[in-house]
Structure 1
Amino acid sequence: MVSTSKAFGPEELRTAASDAGIAVSRETLARLKLFASLLEDWSARHNLVSRQSLAELWRRHIWDSAQLARFIPSSARSFADLGSGAGFPGLVLAEILRDRPDFHVTLFEATAKKCQFLKTAADRLGLAVAIRNERVEAAKPEPFDIVAARACAPLVRLLPYAQRFWGAQTVGLFLKGQNLEAELTQARKSWKIKARRHPSLSDPSGVILEIQELGRAVGKNRHA
């Protein structure tokens, strides 16, 4: 578990990633530094992330996103980030896993200004990601191997979004907080869920919810 009582920067991220079995090369770290610089510059003008969280950018945003790499199997070919915002977790994971030539990342983001940032950052980092400026609930349904979301919506709203991109082998990776159990209780009124909980490595109160199976509960309200 990463300590939140001391400064957490690029080198701390690289050490934490190594401890978790995630390879972060010097070249990758340099590109993440470029990404962080771009985000700080854009946020000063467009408020992409809050000023308070920007002060803990490397732990609270970049490492929080990068830690998901340990749950993405080598067989995964497609990744959807629902509500990517400033690129968390999707753009960070695209960089961490850039050496997988058949791994394709799609970022869904409804806000045009954030999409402009995502395109600028992807271009500067040399990442071939798909950026879709649309709301996930209006996007064309299509299956992805991995569906992820961070700070997007409570499960009761998030699961209908995720189902649009769910296939027979899809795995969901959702970064959640201390209210997860309450969210699961509410969601299970309408959904059949097979999931595992993993402690977050970036936040003592955080949880990574890994969903292996997702379906509507028989006889339940489809609009819940």
Structure 2
Amino acid sequence: MLKTDPQLTASRIDTPVPYPAVKRVFDLCGATIALVLASPIFLVIFLAAKIESLFNPSARGPFLYAETRISKGEPFDFYKIRIFKVAALQKTIQAEGFIHTKPLEQDPKNITAVGKFLVKFYLDELPQLINVIRGEMSLVGTRPWNPVDFKAEIASGIYRKKIIKAGLTGLLQVTKGQHHNYPGGDKALDDYYISFCRAHSNFEIILFDTYILLWSITKLLRGEGL
């Protein structure tokens, strides 16, 4: 179990966390290999979505969509396989001005039949491998936030989403459902990773990232989501 310190103040320091070349190479190679290996999965999901749309008109719509998220303080197009009905996406955009997925996920009626399977195994997140290849995200980092929550936290003097690249996975995802074990919750977990990256060598960071990725894969294979 990770030992987080609720007194850590890493997220209140606005100095960017270095993104070493070795981590970029690790991200690029890992994401490229994963994308190639996942290509048959993409095809199966695409066919399943098309079949569902033949029988359920409310499930019709684009296969992929993009949300605006923040990575190291910069907005980018965050790619996902669409698990929501288009009407539900349009409704949340009209109500909040952006796609707010968490409230949508709470109502099963908003999610397609294929989407309910994808979200359990985190498969709707596979297109984010493209974001990693493009350099907008890292394989491991903090969870990418929407612009509204990002601005609110910056206004309160917390810079955790501004100083480090967002990750495809991270400590928050792999400890999902266990936050009560970590005083300070998701902020403490982000602070732990940020502090680790500041205090350790590039080699140690890659080893830690590999550990988190393997931990993530284990959770996915168990169908625990991220």
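Every number in this text was worked out from the coordinates using simple rules, so none of it is lab data. Keep in mind it's a predicted model, so treat the numbers as computed, not measured. Cβ atoms are built from the backbone, for glycine too; each structure is taken alone.
Taking distance in nm of label points 7 Å out along Cα→Cβ at positions 82 and 98 as the criterion, which structure among 1, 2 has the greatest value? Mind showing how you got there, number by number?
Numbers: 1: 2.8; 2: 2.1.
By distance in nm of label points 7 Å out along Cα→Cβ at positions 82 and 98, the leading structure of 1, 2 is 1.
Quick check: 17 is what I get for relative contact order in percent (Cα under 8 Å, 6 or more apart), calculated from one of 1, 2. Which structure matches?
Numbers: 1: 17; 2: 29.
The read-out was computed on structure 1.
Given a value of 21, 49, 25, 4 for P(r) over Cα pairs in 10 Å bins from 0, in percent, for residues 18-73 alone, calculated from one of 1, 2, which structure does it belong to? Can you show the working numbers first?
Working: 1: 21, 49, 25, 4; 2: 18, 29, 31, 17, 5.
So the calculation was done on 1.
Quick one: Kirkwood radius over Cα pairs in Å, for residues 10-129 alone came out at 14.4 when computed from one of 1, 2, so which one is it? Walk me through the intermediate numbers first.
Details: 1: 14.4; 2: 16.3.
Of the structures listed, the value fits 1.
semi-axes √(5λ) of the Cα gyration tensor in Å was computed and gave 27, 19, 17; which structure, 1, 2, did it come from? Don't jump to the answer; show the numbers that get you there.
Values: 1: 27, 19, 17; 2: 30, 20, 16.
This value belongs to structure 1.
Assuming 0.75 is FRET efficiency 1/(1 + (r/R0)^6) of positions 50 and 194 (r between Cβ atoms, R0 = 41 Å, to 0.05) as calculated from a single structure, say which of 1, 2 it is. Write out the running numbers ahead of the final one.
Details: 1: 0.75; 2: 0.45.
Of the options listed, only 1 reproduces it.
Given a value of -9500 for helix-only ellipticity at 222 nm (-39500 (n - 2.57) for each DSSP H run of 4 or more, over all residues; to 500), point me to the structure among 1, 2 it was derived from. Mind dumping the intermediate values first?
On the way: 1: -9500; 2: -15500.
Going label by label, the one that fits is 1.
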